[in-house]
Structure 1
């Protein structure tokens with residue numbers, strides 16, 4: 001007997017896609033962009049990926065304004081950097097409490113409504129692609145919901161709290177895009193490497209009520225985000241020695257396309273958002289002192305929004321994060337240009 005109330009059934013994927021479709025021209029643009037991203041992960045291109053944007057997408061207007069600004073910057077650094085905007089519409093919570101993203105609450109100040117939520121997140125991703133040409137990144141919080149956005153995403157992250165979950169790993173094995181596996185909050189890299197191994201291999205499993213067979217995803221890769229010890233102390237894992245260690249783990253694993261995206265916030269910064277520029281530059285410094293690390297580091301993940309810092313969910317400052325603190329726009333723009341000069 002289930003102790004829950006069935007509130008409403010969500011629309012089918014086909015219904016949601018029909019409401020906010022993408023054109024044949026958009027499909028072609030995305031295919032070209034996906035190939036450019038794949039070339040970076042397979043080593044054919046030496047561009048630096050920046051998965052960059054708000055900790056969580058909280059409202060359509062400010063997120064789109066942020067992405068419009070990214071578009072102008074991307075055009076100026078296109079020879080060195082490839083930008084994948086973060087439109088994170090699902091927000092994992094350690095205790096389950098708190099704002100869980102637009103999918104749960106399209107209006108952060110209203111009650112959860114996942115019917116409106118699934119419509120709002122599809123609409124936001126499609127608008128971003130329509131108006132800027134960017135196909136974006138999102139986090140896979142609910143593996144079975146990937147289908148609602150699968151045709152508009154170019155990057156997926158599996159979070160530190162989900163990386164041990166079997167369905168996340170197996171779903172990643174059936175996606176045709178880069179999927180980043182974060183190290184768990186404990187910092188145990190063997191968990192992350194096992195997750196990458198699972199994602200790169202084919203599997204038979206149950207997905208959306210179907211028995212399915214995945215082909216394996218050779219673009220599954222590592223994300224280093226720092227970790228927390230049993231006493232709650234944060235420790236970084238973006239330093240030169242950490243990269244060397246990851247190179248060694250990859251060499252022993254035999255995995256395809258050794259790659260890492262380094263998260264400059266979370267436990268790597270101790271959530272000190274203003275340290276992200278320093279951390280990003282140190283990562284590039286490490287790549288200049290080791291060809292092996294240079295080949296391994298494909299990019300960085302940066303939490304950034306229109307305004308510095310964060311506010312409570314009921315705050316009214318436009319473009320300021322209501323979850324983790326973010327780097328404001330002026331500092332972000334300057335950082336992107338600096339990274340392009342250092343690359």
Structure 2
């Protein structure tokens with residue numbers, strides 16, 4: 001199998017500690033108002049995870065709404081996230097957490113129980129704080145850039161990305177890509193950049209059409225020029241409705257399809273194709289869809305001994321699958 005013809009994805013399952021979020025992004029289809037979303041219990045999570053087959057699911061994406069940094073519930077919220085990560089590890093899965101803006105100490109602790117973490121940069125222009133992010137204080141680009149810096153300092157394998165079509169200009173997209181490239185040149189810990197087209201959902205208040213997927217191939221090619229080769233470009237296949245556009249995106253330089261999950265919690269109105277159908281589309285154009293871990297090989301040495309022990313059976317499993 002030619003490496004140049006490989007497209008990767010992560011076999012994943014999402015766990016949501018809470019949909020509660022103090023941000024109110026006008027395009028959001030995920031959040032619930034503070035106090036209006038029950039929190040997942042460890043027992044509920046354990047029951048859910050025990051139903052999964054460790055041979056079929058590798059990544060547990062811990063995806064949470066944000067509890068305000070000064071909320072009396074913040075410590076409980078963070079402990080729940082940490083405990084969920086440890087639970088996933090104990091059951092043989094590999095956790096990846098995306099829980100919004102975190103304190104440095106919180107990131108440092110979560111590094112112990114996550115093989116990778118993530119946070120969408122979205123766009124670096126502050127203009128959006130007057131529009132779609134008017135009521136979303138943690139979407140301040142300076143705060144989000146700081147998270148990327150901290151992740152670099154802590155040697156956390158990291159995923160970030162752009163949200164496209166929320167009011168940014170073409171030049172501002174370039175500025176965001178360049179900001180990510182600068183972080184990578186300084187720290188080298190960013191493994192993926194997601195190019196995520198805004199896709200209208202049933203809960204949002206943002207009155208705008210979705211990002212045109214026909215524009216994605218050109219943007220992917222531009223991103224490939226700007227970003228260092230050490231960063232994989234990721235696209236979400238459920239947000240690219242036509243097979244020919246998906247293949248054009250791959251031809252332009254996208255090499256990863258992210259976590260393929262039963263339900264896209266961020267975009268619940270857009271279901272993923274089943275893996276067999278997705279493989280047929282890719283195989284028809286000579287591409288091979290291959291599962292990967294939520295941490296890329298060049299970052300294995302960033303992991304603690306506990307996490308290196310956790311990935312060892314997965315590496316052996318992947319090696320056997322390539323031989324069969």
When 1, 2 are compared on relative contact order in percent (Cα under 8 Å, 6 or more apart), the highest value belongs to 2
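To which of 1, 2 does the computed value 16.8 (mean count of other Cβ atoms within 10 Å over residues 135-142) belong? Kindly include the intermediate steps, with their values, before the conclusion.
Working: 1: 23.2; 2: 16.8.
Working through the options, I get structure 2.
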Comparing 1, 2 on FRET efficiency 1/(1 + (r/R0)^6) of positions 119 and 303 (r between Cβ atoms, R0 = 25 Å, to 0.05), the highest sits with 2
From the coordinates of one of 1, 2, volume of the Cα convex hull per residue in Å³ came out at 127; that one is structure 2
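Read-outs: derived from the displayed coordinates by stated rules, not from any lab. Predicted model, so just to flag it, every value in this text is computed and none were measured. Cβ atoms are built from the backbone, for glycine too; each structure is taken alone.
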